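Nothing in this text is a laboratory measurement; each read-out follows from the coordinates by a stated rule. Everything numeric in this text was worked out from a predicted model, so none of it was measured. Cβ atoms are built from the backbone, for glycine too; each structure is taken alone.
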Structure P
Amino acid sequence: MAYYIDMKNKVEKIKQEKDILILGIETSCDDTSAAITRNGREILGQKIASQIELHKRYGGVVPEIASRKHIETISPLIEETIEEAGVSLDSLHGVAVTYGPGLAGALLVGVSAAKALAYGLTIPLIGVHHIEGHISANYIEHKDLEPPFLCLVVSGGHSHLVWVKDYGKYEILGRTLDDAAGEAYDKVARTLGLGYPGGPAIDKLAPKGDPHFIEYPRPYIKESHYNFSFSGLKTAVINHLHNMKQQGQDYCAEDIAASFQQAVVDILVDKTIRAAQDKGTKKVALAGGVASNSALRAQLKERAEEKGLELYYPSPLLCTDNGAMIACAGYYRLLAGDISDLTLNAVPGLALV
């Protein structure tokens, strides 16, 4: 409690600084990342250690293996980030860290490291929601972007339509009722024998196929609400493939990938454009791992331009889980005086609002 009170008092002094340096730590799943930002929107240094090759043999992320790898990687990664940024530990004004949602063991590694650094350096600790981090990646890429705006967040674990009312203030307009879009990509890719991760593999294969080879179902696309459902679509594709194999029929993986991807993109784009029009906003942002999907970017950009909307999205690197997006979100949390105490813990099922 004494630490928290001291830090609350310190925040007011920090806010007077010309340049505020935040260290961001992200370990929610299988990427270990650290970054240092200046005033939220400028990256001074960033390191990302991917575990993809480690998990490929299992066809997906193994939580225990991910946690152990984070433990091995986190300390040297932070040191490398500080060296790349050309700053000292003593020059940091705060430590931001993802504390949910995500894998419990993985989150604990990042939270523990952040708490140790914050306490040892006597600087504020800032807990950040993973989805808020992805939304904030757009602030780094687009210096002119400010709330309010609509953001579509799509990744392996999340499919959300979020109304960003202000920095740190959100309203969930719609979410997936079952599988996230990225999860559907992974499972369809596995059935096609494309390996893990499935999203990039399907995105690479789909342009070679016919997106209208088969019209897979597009759940909820005509419904008035903004919720998503990808479980039925995923099952339809997998059942179609299984039936063809059982009947000894050949199929073109490129056509299946293209048709599946077109269905996913149609659902995401239609809901997003409709939500933006209903909200009366001219600003639409894209975030999350699936935000790097080329078909989604192209179709959303085309529809946005037709409706006179401005589309924002991060570069592919900032669509992945990264420390910079957490540092950016942490910066705005700090300015609002929203800091954490040393009881901060991992919350695997943390809700955005």
Structure Q
Amino acid sequence: MVSIETTQDVQDMARGAVLLGTGGGGDPYVGELFVREQIRNGRVPRVVAPEALDDDAFVLSIAGIGAPTVIVEQLVSEKTLLRLLARAEAFYGRRVDALISAEIGGANSVFPLALSAISGVPVVDADGIGRAVPQLEMTTFSIYGVKATPCLLMDDAGNIVTVDAVNDRTAEDLCRSIVTAMGSMAFSAIYPMTGKQVRECAVLGTLSQALGIGQAIRKGRDEDGNPFDRLLAYLNGHDGRVARILFDGKVCDVVHETRDGWHWGLVTLQDLRNDSDRFTIEIRNEFIIARHNGAPATMVPDLISVLDRESAEPLTAEMLTYGQRVKVLGFSADPMLRRPESLEVLGPRLFGLDCDFVPLEDLAPAPELALAD
């Protein structure tokens, strides 16, 4: 079972979470600093395997909701997290047995660890999507039977709003409106579920995966100076999923806008040796589709990540600026996300794109291997 016991573990896990965040989810750096400080003070987050949960264990997500451009400006408040946990236990009428990430990508991977470190409540090695997504109904929790509500929303000022919606799509609209009024950032106690539902509805092992990704990048840098080889070997070695480097170039144009509680944007890259060779990535909190000279290269729910060209450090969408040298990574989504019932909620058309889902491996076939002499 994975453990997050050292400051190096936290850094590695947060690095992997940025990659899985597909540009969104918020930069986990501030939350990472909070957890590292707790570890220095002897308070270590506890991690448990999904199979260790009793069937009737009460599990709850603690997640940030809002625009990633605002989330990165917020410090993590110990007072707010503990107050939210206490109010949630009073509201639901029982003790919380375990915490779980609503999404493993970005900052929401770190918030449950932060609360675990200061409360002692363990975190499950799983999450609700295996990446980051912009809307509540787009999680595997929601798709496979766990409602987002009733839930609590709390801001650092202490304002608390309870939401109980008829469905998760309505919950998304209500929560988005409330969070916008709270300054586009709030913490939530959301997706109440049992231990049995965790095993049925969550994407399992994703905390371990985030840690493994971060370790692969770091060891590739430190041991052989080639973090991309280590990263690709790690990603391609699990569960039949595939990873590809889709483009290598520099940012020649980028547009960012915070609107209606979301981060919208468009990033344009060009080849370092051929200015006419272009690659674009559309942003709606996360990277939702990548196109190479106009042709789709990867699309949701498969993952698109942008990494620094030298260090392989994953970058969030709001970090991207003109002139950066980067590589674009495509990574096939967890199989749960590619099922027909998932694509009804997570497919490209649900993000406003005029196309149906095509898997990464069909859009970006594996490079041909050179024949031996």
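Can you say which of P, Q returns 0.20 when FRET efficiency 1/(1 + (r/R0)^6) of positions 114 and 250 (r between Cβ atoms, R0 = 41 Å, to 0.05) is computed? Before the final figure, lay out each step's value.
Details: P: 0.20; Q: 0.70.
The read-out comes from structure P.
Among candidates P, Q, the computation of helix-only ellipticity at 222 nm (-39500 (n - 2.57) for each DSSP H run of 4 or more, over all residues; to 500) that gave -15000 used structure P. When mean count of other Cβ atoms within 10 Å over residues 226-233 is calculated for each of structures P, Q, structure P comes out greatest. Calculating relative contact order in percent (Cα under 8 Å, 6 or more apart) for structures P, Q picks out P as the one with the greatest value. Comparing Rg/Rh (Cα atoms, Kirkwood Rh), for residues 82-177 alone across structures P, Q, the highest value is found for P. When FRET efficiency 1/(1 + (r/R0)^6) of positions 210 and 282 (r between Cβ atoms, R0 = 35 Å, to 0.05) is calculated, the result is 0.50; to which of the structures P, Q does this value belong? Only structure P yields this read-out. Suppose you compute Rg/Rh (Cα atoms, Kirkwood Rh), for residues 162-289 alone for every structure in P, Q: which one lands on 1.06? Checking each candidate, the match is Q.
Computing mean count of other Cβ atoms within 10 Å over residues 90-97 across structures P, Q gives 22.9 for structure P.
Rg and Dmax of the Cα atoms in Å computed as 19.6, 71: which structure among P, Q? So the calculation was done on Q.
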